[in-house]
Structure I
Amino acid sequence: MTDVESPLRPVEPPTAADLDHARHVVAAELAPTPLIRLPLDDLAGADVYAKLETLQPTGSFKVRGALAAVSAAGADQAGVITASAGNHGLGVAYAATRLGVPCTIVVPANASPAKIEGLRRLGVGPVLHGESYDEAEAHALTLARSGPPFISAYNDPHVIAGQATCLEEVREQLHGGFTVVVPVGGGGLLAGTVLAAHGPTRAAASPWSSAAARIRVIGVESAASRAVSTAAAAAAITTVEVGPTLADGLAGNLEAGSVTPGLAAAHGVEFAAVGEEHIAEAVRLLATRCGLIVEGAGAVGLAALLAGEVEPAGPVVLLLTGRNIAAAALSGLIV
């Protein structure tokens, strides 16, 4: 980990208009994903529900924010550009295809083969650059200086607004209070979740303000990459060491000026981190006991529950955020 590099700018959450726009676009393009109870009472000591974002057309929740952001960009001839370890790129490619907007996707060369193939199936040839998300993102930002606008995977008000629709659906599907466990990479889904639960500030009204205080939000990172929790604790963007992880979709540092750590800190989000052994066990358990294909990044919530990093206090909702795991990687975990 290096020294603090830049202070967090004031929290700038999506506006009410951004949130309304995202609801409209997402509802027009995507059916609500199911919320199911998992057969894990003996292991969890609580009622555990799973929000199946694995059933999105791209296999990941990222399509929500992508639809909101690409729609907001409009059908400009320049299109849009982004960087992605895979799922955000798939979401932008899907959204751009649906909405008729040109797109450029920059992907690190070591991205999941399943995700690269998914981009090609959507008719988008990814630009391969660098050996990490950080290198791919830097290249995309360079291209965007003289080209299409850049859509961050997490640090964009429209992306965050789109991700907020996930918890909005949960609130329609499960009444009363609960703990929601959110995978955290760059923090876009976490930021959207706290906005959907509490509004722009803890005192602000949300569409469910009468029950907002009963929503407990826990963010879970891979122990190999803890950028958001580190920045939230330090009140500044801090470069962290990033190691190899089965949760590849959560790995990477934050771009300068990222608002997601500030949103997490302002809403008192609790953080947990899980190691590779528990992530692998969670992927295996979801496949063998629950019949669900979930990639490592999507399984970290269950991993935290199994590791005792999340203490249940009433029902627990796990956001199973993606299914895009390579077949070879999955088979190696369940044999």
Structure II
Amino acid sequence: MSETYLKLTAFFGERQRAGSRFLAEAMLDLYAHREVSNSVMLRGIASFGPRHVIRSDESLTLSEDPPIAIAAVDTAATIGGLIDDVVGITNRGLITLERAQLYNGELPAGDDAIKLTVYVGRRRKINGAAAFYAVCDLLHSHHFAGATVYLGVDGTAHGRRRRARFFSGNTDVPIMIVATGTAEQAQRAVPELEAMMNQPLVTVERVQVCKRDGQLLARPPALPALDSHGRELRQKLTIHTDESTHHDGAPIHRALVRRLWESEIVSGATVLRGIWGFHGDHKPHGDKLIQYGRQVPVTTIVVDTPDVIARSFDIIDEVTGRHGLVTSEMVPAQLMLDGDVRQGATDLADYRY
């Protein structure tokens, strides 16, 4: 494995401002100025936060201020050098820091599940079709537990700003493909991926698969609240479902957000819609020109303390009783911002489990 990379993810509302500018614009300008290797801005379809205001794709008001997630990945030195600036311009939102490894031909040994993240330009092609189709087909052929393709609307690629425009080919506007599999599966798949693509940026992170196709495999690992140096740990649950799968008559992501919101256990959740992907044994799929209902993958993200994650998992387990891929990850740093109120820190915790 190569040197450690860091992934900085910020969650906030699209109309959130940094002075006279929109926060998203200011943040991506910062990433471009610092030549961050890759970043991608994603629009969400549902969310709620510490203020307990719920937004859902059921309501037209979501279009006025949808949730935003901006993920940036680069060396620890680069991300560490700009985190204070990101915090400084963010008046309200959630910021997380996670460790990743840049793939350089080696993967960790063992049976642990890993998360591969592949960054590719929107209009890059393989065999005449969009590259993400070929990537998903390859990962599915190697029996990965799942993969989701997220369409970026702005970001950086190889340090340069790439913004989607109406009258443009948008060739290098970033797409992010997130896949879950074993290290053995990845060891076989990634060399084939590199042969198909020209120097793709691929990062590797450790995860645990808790559920697959609705079957409970393991509860999230019981992590301590603090590491040995007193730094706080956080935990993330990621729930992959399809917009066409339901619980009690509603799409799973809507039912899940509603149940978590009503429980008042977790401090927040964000839902992102993919454009293509698969989980379990289902073939890669997404939107088509003629179809009944949307068939796209949907991802619900919950980040909180290990104790809160443990208590909320029963709700998630029930709602995903028949469908869904659920993974757990340790988050070594999280900062919640709301004006003068700050909870958490950006110091990276260190805990091995």
Structure III
Amino acid sequence: MPRVPRSAGVTAAALALGLLATAPATGDEPAVSAPRVVAHFDLAKGQSPENIALEPDGSADLTFSTARQVVNVTRQGRTRILATLPAVANPQTPVVGRAVVLGIVRAENGTLYVNYATGTRATGIWRIPSGGGKPRQIAELPPTGFPNGLALDERRGVFYVADSVLGTVWRVPRAGGKPTAWAKGAVLEPLNAPPAARVGVNGLRIHRDAVWVSNTNAGTLLRIAVRESGCAGAIETRAKDLRAIDDFAFVNRHRDTVLAALIGGNEIAQVRPDGTHRTVLTRQDGVSNPTSVAVRGRTAYVPSAAYFTQVDPNLLQARVHQRDRG
């Protein structure tokens, strides 16, 4: 969720207040421990990390939203630019008014795919060669939308895209081409809020034969079953009161426990399969408007964009404790 430019008439502080709500209750045992910031970034260069994909060597590929860059951050914190999305003349992007690169996913062969929101025909999914190189657009999405979360189902050969403004989950062939509105409904739409804070369906993950999404305005975590035909099933609400939830990750592929980035409250929450949740990382641990989470083994990765705090965009790592039986 990129920072809104002042020219849009809404200050970052006002937007933060619109998103912020009370924190979830804290449990008696932490879900994560030993947080440490492995890389600090530069706001003056537009280095606000929005989304994350992990490489086999433990490094992280990040999207720098307003810089329009995709970068790799090593385990030692060294940063290398993999690609820069092309500049767009007169971008009319909803919510932010500028061209931004958002969700990212890594295919098994190393190819990267990102969502690019511009308010023009450049809006859509872009492909980046393994190891970096020139990006190429493979699918157009509506310029009036805001393609945010992105996931790839390798088995079915399709992408799923969360459109935060149009309240839609798009389905796109992996080879590219025409998108299909796979899931729509009021629970995916943005709620009444200032124009710059109208963000509905946002984060997106594929997990246990379902597409899971978050709704930032509603503060909900939702599950949409994928039927055998590939069509969307009913939309289930699995957790509520996750105020200003952005993206999220599952702790284990066999369980429904989630670590969720609560961007407005500077928190990471552990969401249990029964929908209850507790705070496990806070501003004191180093998070600064966290936007997404990735988990591999016993390590959690948390990018913080600092959109509203304007302090210390970074990449944090922490140790994961998988104690619950969800």
As an exercise: distance in nm of label points 7 Å out along Cα→Cβ at positions 68 and 228, calculated from one structure in I, II, III, equals 4.7. Which structure is it? III
Among the shown structures I, II, III, from which was the value -500 of helix-only ellipticity at 222 nm (-39500 (n - 2.57) for each DSSP H run of 4 or more, over all residues; to 500) calculated? III
Figure out for me which of the structures I, II, III the number 1.25 belongs to, where Cα Rg over 2.2 N^0.38 Å, for residues 188-315 alone was derived from the coordinates. II
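Coordinate-derived values only; no laboratory data. Please read all numbers here as calculations on a predicted model, not as lab measurements. Cβ atoms are built from the backbone, for glycine too; each structure is taken alone.
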